Every structure is written in C-alpha cells, then in structure tokens.
Structure P
Amino acid sequence: MILENRYLEMAKTLHQNYPVVDAHLDLAGELFFRKQNGEENPLRSHYLKNLRTGGFRIIVSSVYLRDDQLPEGGLRAALDQISALLEAIEQNEEFCLIRSVEDMEQSLKKNQIGIVLYMEGLDCIGKDIKLLRILWELGVRGASLTWSRRNDLASGCCRAGQKIQISGGLSPEGVSAVQEAERLGMFLDISHLNDDGFEDICKVAKRPFVATHSNSQSVFFNYRNLNDSQMLRLAEREGIIGLNGCDCIVGCVNGENPLEMLCRHVEYAVALIGIEHVGLGLDFCDSYGDAEPGYTCVKSRHDCLIDHSHVPELTAALLQRGMDTEDVKKIIGGNWIRYFGRMLPKEQNLT
C-alpha cells in the first residue's frame, strides 16, 4: 500500500495534537530484561523518542510471565517487573504512573507519557485471591485471568500459531477473582481467554470489559481473535477491542500487506460494533524479544509496524481509505481515554 504524502502529513499532525494510546505493550518485562542486561535507562534509550514521535500519551504496560517462570517463580517475577517499571518511571520525569483519573488528567495536562499497569494473566496469585489487593496497592489497575494457557483461574485459548479449540471455563476461584478485581476497581481484559471463559466472563462481570490486543476472526481466522458474536457482546457491555499489530494475529503470514490487513481489521470492527468500541493495542513484541537474555540466534520479526514512531502510517492509511478525521481520533486514543476515565478510580487514594 503506497501512502500519499498529504495523508502522512495529516496523520503526523493528528498524532501530535491529540493523545494516542497503546493499550498493550510488554513494557515492564522488557525493562526488567534490559536492566538485567546492564542497560542504565532503557525506558529513555529505547522508547522515549519513538513514543514522542508517534504522539503516544498513554501506554498500558502488561506484566507477562513466561512458562519457565511458573509456577514457583511467578510472584517473584511479577514483582520484579513491577519494580523495574516503577524504577524506570522514577528515572524519567517525562513518564508517570497512572493510578487514577486524576493522574491521567494531570499527565495529559503536563504532556507526560502516562503508564497504566495491568496483569496479562494472574498466574502469579495461584488461588490466593486476596493477593489482588496487594497488586492493586502496587498500582495494578487491570488484569486478564490468564494468558494462552491453563492456570488455577481459567483456560487460555491456543497459542497464536495453533488452530485448536481449548475448552474449560472459569474455576470457582476464577469467578472470585473477577468479583474481587471489579470490587477493587480493576478493568478486565479477555484477550487470550478461551471461548468458554469468555461466556463465563459475560455471566459474572458487572463492569465493561475489554480485549486489549485482539483482532477479528472474520478478517483472519485465529483463536486469538474474536468472533463476531464476541465482538458484539463486548460492545454491548461498553467495552473496546484494541487492534493487535502482530503479524500472526493480523494475518500477514503469506506476504499480505501489513497496512492493508491492519486497516481491514479496523474497518471491519468499526462496521460491526461501531467506532466507539475500537482502539489500538498494538502488542509490539520485537523489542521485547531482543531484550530477552540468553538468546544469541537471529530472531524473527513479528511487528507489522516497526515501532511506535511508525504508527502514524496506519493513521495515514485509514485516512487515505476514506475514514473521517474525527473517527480516526477516537481510534488512536479518544476511546481508550474515555474508557479509563470511566473505569479508573477518580483519585489516587481510593481502594
């Protein structure tokens, strides 16, 4: 897809004048790896320039645990990541941790890059639901029950490279985790959850839930993506689906044009569930892979866009294909800001 310069310039202007939000990035884990590797300030050296160029004002950082960290080392690994993220924020005045609506509004006013912390899977708590309170006090404001695996709370869907259905809904502890997370004020993320778990979330959850980094099965079939019924029910609950930018989720597996496929996912979601329920959850993973210690082989590249500084190219593509400017502003950030304005506690000290 060849982008016309006028649309690129329009996109760059939009990204500098309106807040852009990425609702999924494995930032905490990457920062922990890079500190292990001896880097002094990886948040600044690897992210600040690209985020500023892309106009990003809010990043939702996951805490993601690898299989080899579980089960015994899960809680320690999660705390290590949270600690690395908090230390990085303290090092850089351009960043701040968002715990409340007040924090979000102040970060936008001060032109900082706000970071919302959430758990990509609650493997680290096992069956001990009361540990959610500890995570909340550390600044965690959202959670998915599981990644693409089974834990004590729920079953994940299959890995992105597989095409198998996995059955099994929420355990009793999983139901309790949903209830406690909502009591505390955490948002729920259903990305990586299997179909049975999604059905159970619909029955148990009282607040709007989201899919921070999932696409449409109708555009590209993958169990990591949502089917039409799931997307419609998510929208009915006032949730948002975040556009995933990983090639095997987008469907760039046989030479398909990345921008073309990304636009198809956005346009399909907008047509099906409405513009108010679509955002970005790009799941950039190449930088995370580069940071993992112990890997010396040439690593595969999976991001459809190079990094956050190139996201205006997606915006330009949507504009060039006829999307209205006001609609684009909602997708790149407005919808997520509205959602967090509703879901986060109003002030820092509320629990």
Structure Q
Amino acid sequence: MGLRLEIDLDKITHNARTLVNRLSEEGIAVTGVTKATLGSPEIAEAWMRAGVRGLGDSRIENIGRMRASGISASMTLIRTPMMSQVDEVVELCDVSFNTELEVMRKLSVAAKKRDRVHGVMLMVELGDLREGIMPALLVKTVREVLRLPNLVFMGIGTNLACRSGVSPDRHNMAKLSALADEIDATFGPIVTSISGGNSANLEWALSGADTGRVDDLRLGEALLLGCEPLNRQPIKGLHCDAIRLVGEVIEVKTKPSKPWGRIAQSAFGEVAIGRDRGPITQAILAIGRQDADPEGLVPPRGLEILAASSDHLVVDGTRYRGSLKVGTEIPFQLNYSALLSAMTSPFVSTMIITPQARLHAKRL
C-alpha cells in the first residue's frame, strides 16, 4: 500500500473525550487544533463528537477544506492573518487571533463589505517571544479595536513553549488573568474568553492549581499523540499510538557498521562518526527526509535508525526479532515534528482507520 500514515479514529476520539472531560472539571473548554492533520474532516468531526468547543487551525487552506466538507463548527484562525488573506479569513472563520492593528483594520473593512461580524482575540506576549502584544500596550490596543466596525473583541490569549520552551505556570497564567481583569476594569466586562495556550498547558491545568479566568486551551499534539510537549511524557489514560507511519523495506544486506574511505560531509551537512560494531543486518526503508523528520521517528524494539537521506531510511536490524526482508512493512511511532512533516508530504498517503473498517477487516 506504500508509505502511509495510519490514524486510528477510535483512539483519537478517546484522547479528545478524555481531555475534554478532565478539563471541564477545571472550567476549561477545548479547541481542537487541526493543523497537524491538514484540516482532516474525519478527525475534525470525531473531535466535535468528543465535545471540543470549536476547531482551530493556523492555515486558512485547512479551514477552507473543513468548510467545503460541510463542517459548520466554530472556526478560529490561530495565527495572525496575512494581509493578503483577510477576505478569506472573514469568509471562513468566526474568530481570528491577532496582534497587529493594521491587519485588524483590514479585517474590519472586509467584514463590513460582507455585512459580517468577525471575532477578534488578542494574543499577548508572556515570555516565549513568538507572537503577542507586549502587556504594557494591551489596553491601548483594545481601545483601538473597540473603535473598528464589524469586529467584536472577544478576549485575550497567549502562546508558550513553542519557540523558546517557556513553560506555562501559575505565574504567567495568573498574569494572563490579571490582564483580563485590567481590560474589564477599563472598559467594562468585555472579556468573554481567555485562551491560555496549547498542549504544553496541560501539566499546569490538571495540577490542581488555580486556573484563574482561563477558559480555553488549544489542543492538537495531546489529542493526536497522547503526550505533553514540555517533556514528551505520555498523559495517563491517553493513547500514544493512535498514529503510526508505515514504511516498506526495499533492501536488506549484511554490511560493515562503519563507512570506509575519506569522510566528508553527507548530503545534509553531517559527518558520519561511528564505532565499528562489526557486520550488521542493515535494512533500508523507502522513507526519506522528504517524507518525515527522521529525528522524530520511533522504530519498533530491536530496530535502530542509523541515518536518513532524501529518500532512504537506514536501520540496523541485527537485533530485530520480526521479519526483515524486502517488502516487509515496518510501523514507526512519531513525535509532533515527524507527524507534521509526514502529513504535509505529498509522498505519504493517509489511512483513517474507523470502527467500521476495523470490523470489516476482522470479518475478512
């Protein structure tokens, strides 16, 4: 069947329902982030059935795909819109995350032209140094937004851990709630939602800490892979094997474990430094850097990833107890980086495993 991602819809749904239920006890809803699945309608619908409040994506193309499939759920663009896409954003999204007044002015014009009202969430910088308005300028920015016709200010949000690894904790989350209090004290009770962050917030949110006014988390990685991003640890009760990358062996040879000849840089700027372990069972799979981030692939027990080029994944199968011959299919687990790259590769197909498909396979 070729190189493919196999996605178990039952497990994806279980992960979403479990976190929706746990977070609801803290007064926090879940926005399901679909960007790592390219806006898969099947996964989006499964998450809606599991109880997520709405769907979020950073790419307007993915949101367009879900809308075209008939999904009517609330959609949020979770990256500040490109100036060139404001018309599409207003057309397809109920809400967008924003940091630039110039962009919001364009959104206002686009919304007025379509006789629509578009929701705006302002992102605040709390230390990770990705997107966000500096806290000292937040009230001033809100004042400007309130003057823009056909836009409705909905609240504030922040993003941590993605660029610099700054962890969400009681200090920065309390700051977010305090900023919402400041806005309400200035303009009246206008903050209706506070989006506290992403899957990296789960440790904080489920620790029993005071979650303040945070009422929403944007979850993608935790729902798909069952782990938290800060330390990549499994989350209790979730499936970490809901998605796997299946590749095919195209060569199996006994070869030396150390290269010979004058060693220079490889095609990707690496220099091979390896110890001589004697002859090994070396296999090559038809998986390359064009398909998935090799650093994010986790092979079955007994296989060791040795190297990757554009189109080849080289593994040591000496200790592998399974069948290892040409044509053998090998499943790999993935981290978020590998999932993102595999999902966006045109060379990797996607197979959604549904309960009906599983039952059909058992009958066969």
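Each reported figure results from applying straightforward, stated rules to the coordinates on display, with no laboratory input. None of the values given here were measured: they were computed from a predicted structure. Cβ atoms are built from the backbone, for glycine too; each structure is taken alone.
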Given a computed value of -12000 for helix-only ellipticity at 222 nm (-39500 (n - 2.57) for each DSSP H run of 4 or more, over all residues; to 500), which structure among P, Q does it belong to? P
For distance in nm of label points 7 Å out along Cα→Cβ at positions 17 and 257, find whichever of P, Q sits highest and give me its label. Q
For percent of Cα pairs over 32 Å apart computed as 24, the structure of P, Q it came from: P
Any idea which of P, Q comes out highest on distance in nm of label points 7 Å out along Cα→Cβ at positions 129 and 225? P
Relative contact order in percent (Cα under 8 Å, 6 or more apart) from the coordinates reads 21; which among P, Q: P
